[in-house]
Each structure stands twice: as structure tokens, then as C-alpha cells.
Structure I
Amino acid sequence: MAFIDPEAKIGENCEIGPFCFIDKNVEIGDNNVLMNHVTVLYGARIGNGNTIFPGAVIGAVPQDLKFRGEETTAEVGDNNKIRENVTINRGTAAKGRTKVGSGNLLMESVHVAHDATVGDDCIIGNGTKLAGEIVVDDHAIISANVLMHQFCRVGGYTMVGGGTRFSQDVLPYSMCAREPAAYCGLNIVGLRRRGFSNELIENIHTTYRIILQSGLQLAEALQKVREEVPASPERDYIIDFIEQSKRGFVH
């Protein structure tokens, strides 16, 4: 049998398997499947239509010595697949919540640390560890056994190769791999699968040629991009991403 605290809020049409533990101050939406031995702890907020596999733990307190028991949450959106032994910790006073969006696949033994933010439609591979206060933008693919340093950001539509470890931001639309981590060109296959036109892919490529290969100072290179590359949301996303980067970016 499962244990469900009487204060927990459970939506309609949920399947809760044997030996699950659902704590107080937990909210679970509709049409979720929690297989056996799933643990949902204080402060967890789970949306609709998720499938959570055995051994997953959502809402455990942060592995951060600065945590003092403050009221925080671990939030999961809709239609995610959370595989065996995934751990998603609560936030701390830094941001107050850890958030995983919707439509993601978190494979076996992924760890999402305190105050991390994972967007929508991402794939996170087996054994990958996302440290505290990281950000993964929408549509990113992070392969198996990747180690991501705290405060880093992974851009959207990115592919990070298996076993990569990095301590700087990973540029949108790019491939990142090797040791030490390096920019390995555009994620062209992924962009074409997402319906990016050849013209748009070429504009993104031109943007990165100017930024990474022109020899200009970064501010000058970004200005050159604004002047020479046709305006688009994708161009502006790259510029904003780089200008907002606090740790620098993999190149």
C-alpha cells in the first residue's frame, strides 16, 4: 500500500502505485501515474499528465549547507516522463523554487539540484547532474553523464555530448562536447528536425562566425552581428544570451 498524507492534494484520475510516499504540503494535478516506490516530499508541486517511474524522489531538501528549512518548492509541469531514481530537490532562499517545465524526458538517475530551472521539451540523459541554480532553456538535449557546474546556463536547441563537463554557459543552437568542453558547431540536424529553414540556419552560422572567429572584441562582434545579420528572434536570442552571461560561454 501507499502512504498519502491527509493534507496532500491529489487531482483526479491519478494512479499511485504501491509503496509510494506522498508528504503533506504536496499538490499533484490530474492524470498522473506514480509507479511503485515514488517519493513526493514536502513542497512538491506536480502538474498534469506526468509519468513518474520507480525510485524517483521529488521535493527532497537541498544538498546545500546554506539551507535553513525555509519554505520552498520543487515544481514539475505537465506531461513529463521522469524515469527511475531521478531526484529533484527543493529550492532555497536564493530563488525559492526548483522548476522543471513541461514535455521533458528526464532519464534514469538524473539529479536536478536546488533552484535549478529546466524549460520545456528537453531531454536529459542518464546519470546527468544539474547543479544548483542552473538554467536549461527549451528544446535542449543533454546527453548521458554530463556534469553541469552551478549557475551555468544551457541555451535552447542545444546538443551537449555524453560525458561532457562544463563550467561556462553553452550557446543556443550549438553542439558542445570534448574535454575540455568546446563549441563544436551548430546543432544542424536538430535545427532541421525542428523546422529551421536553411536561410535561418545560415544566419545563425554567420552570427557565430562573427562572434567566435572574427578576432573582434566581444562587444564589437555583437555590434557587427546587429549590423550584418538580418534581424530575427533567433539572432536576438543569441545576443541577449551572451550579454546576460555571467560565467562566460563555451567556445
Structure II
Amino acid sequence: MDNSLNGRKALVTGGASGIGAACARALAARGAKVVVADVDASGAAALADELGGTAWTVDLLDTEALGALSLDCDILINNAGIQKVAPIEEFEPAEFRRILALMLEAPFLLIRAALPHMYANGFGRIINISSVHGLRASAYKSAYVSAKHGLEGLSKVTALEGGERGVTSNCINPGYVRTPLVERQIADQARLHGIPEAEVLAKVMLTESAVKRLVEPEEVASLAAWMASDDAGMVTGASYTMDGGWSAR
């Protein structure tokens, strides 16, 4: 039995479903006490009950409230995200700002809130669920790509500041993962590319991947759990791709 995270407290945003839920389960299985943070109150509560953890119903778009937070977690997984697929000239400015607030400003504020506790204890693990779109671009995703590229920079700055104080900061960069977020994109991608929905995976989402399948949430979670462990103490400022070879091109 792997008890490598016994005594650690973890906070996972967007934790009620998808990658976040898989990460919460993986950390709990290794002994961590997990706070499942999500705007979905019932989903967060159900998973927290399953794991013997705690639910935190939070709207990460309320950045003013996040600015006043103080967090006592040892492991922070910034996972919450949304997507909008549209050409730049049709992209609503308010939606662009909303995506950056949720996926870049909120992680900054949560890291800011967690670092004092981590520094005081001489241990911290910040794991940012980025994307291959943190390293590469795709058409019609201006806000998402911008947010993820920004998250990469934030993660590296955090790594440099935290390195001498026991805190690591890394990104995980998956390709398309089998989650509700990806499934909701299929209709938009079909419309924008003028193809049937049944052809979106092969002709749009997986065209750059050498391994022609979606990433499973549990695969991302297994990497996150390792990053959270003592074994990964020398891994910081890194971006770990899990993209089936997409970024090898």
C-alpha cells in the first residue's frame, strides 16, 4: 500500500469531475487528506464523502475574495478550467477575460495564499494542470492558449522563488483528455472545421498525436501524485508532456 502522502493536506480545484476528480482520488489513495474545491457544490460534496475529505464550494471567478485567502494545504493542484472555441474576431472580450481570470489569475491567487504555510513548513507541491496548449497553439482557442501559456510562466516563477524553501512548482501538459470539457468542444470544432462531429477526434483533436487516443484522467492523476511525493523533490520548474507525441513535432 502506497502511503507516501500520509499527513499531507491537498487542495484540488475543479475537483468534482474529470482530471480534478482523478487527482483527488489518486492523492487520497496515497494517504493525503483532500479538499475538493469546485463551483459544483453537490459534486464536490459527493466526492469528498467518498474520499473522507472536505468539500469547498468556491467560485474561482470571485477573484476579490480569493485575494483575502490564507490556505494551509501542502499540495495545491490548480486544475479548474473552461474552454471557448471561436475565431478571434468573434471572440467576446468578456469571455476572454473570464477565461484568463479562472485559469491564470485564480491560480496566482491560490498560490499566493498557499505559499506562507508551505514556506513555514519547508514543504510544498504546486501542480498546475496546464496543457499541450501551454506549449503549442491551435486556431480558435485564443483565450485558452493565452491562459495556459501564462500559467507556464507563473509556474516557473513560483519554482524559482520556492526552490530554497522546499516548494516545487510544475506543470502537467496533457493532450486531449477524456473529460466533459473536451466532449463539449466536439460540436464547436465540427462547425468551425465544416466536418461531421464523428470526424472531429481523428481530423482535429488527434491529428498531431502519434498515439491516436484520448488521454485518460487517471493517467494525468498518476503523474500528479508522483509530483506530490518526496521522490519528486528535485523536479521543479518543469513542464511534463503527456500528449501522445504531439509536441515532438
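Values in this text are rule-based calculations from the coordinates and carry no lab data. Remember, it's a predicted structure, so these values are computed and weren't measured experimentally. Cβ atoms are built from the backbone, for glycine too; each structure is taken alone.
Each of I, II could give P(r) over Cα pairs in 10 Å bins from 0, in percent, but the derived value 8, 32, 37, 18, 4, 0 comes from II. Tell me which of I, II gives 21.4 when you compute mean count of other Cβ atoms within 10 Å over residues 45-52. It must be structure I, since only it matches. A value of 1.29 for Cα Rg over 2.2 N^0.38 Å, for residues 101-196 alone, calculated from one of I, II, originates in structure II.
Relative contact order in percent (Cα under 8 Å, 6 or more apart) computed as 20: which structure among I, II? Computed on structure II.
Using the calculated result -11500 for helix-only ellipticity at 222 nm (-39500 (n - 2.57) for each DSSP H run of 4 or more, over all residues; to 500), pick out the matching structure from I, II. Structure of origin is II.
Taking distance in nm of label points 7 Å out along Cα→Cβ at positions 53 and 229 as the criterion, the largest value within structures I, II is that of I. Have a look at I, II and say which one yields 12.3, 40 for Rg and Dmax of the Cα atoms in Å, for residues 133-172 alone, as calculated. The correct label is II.
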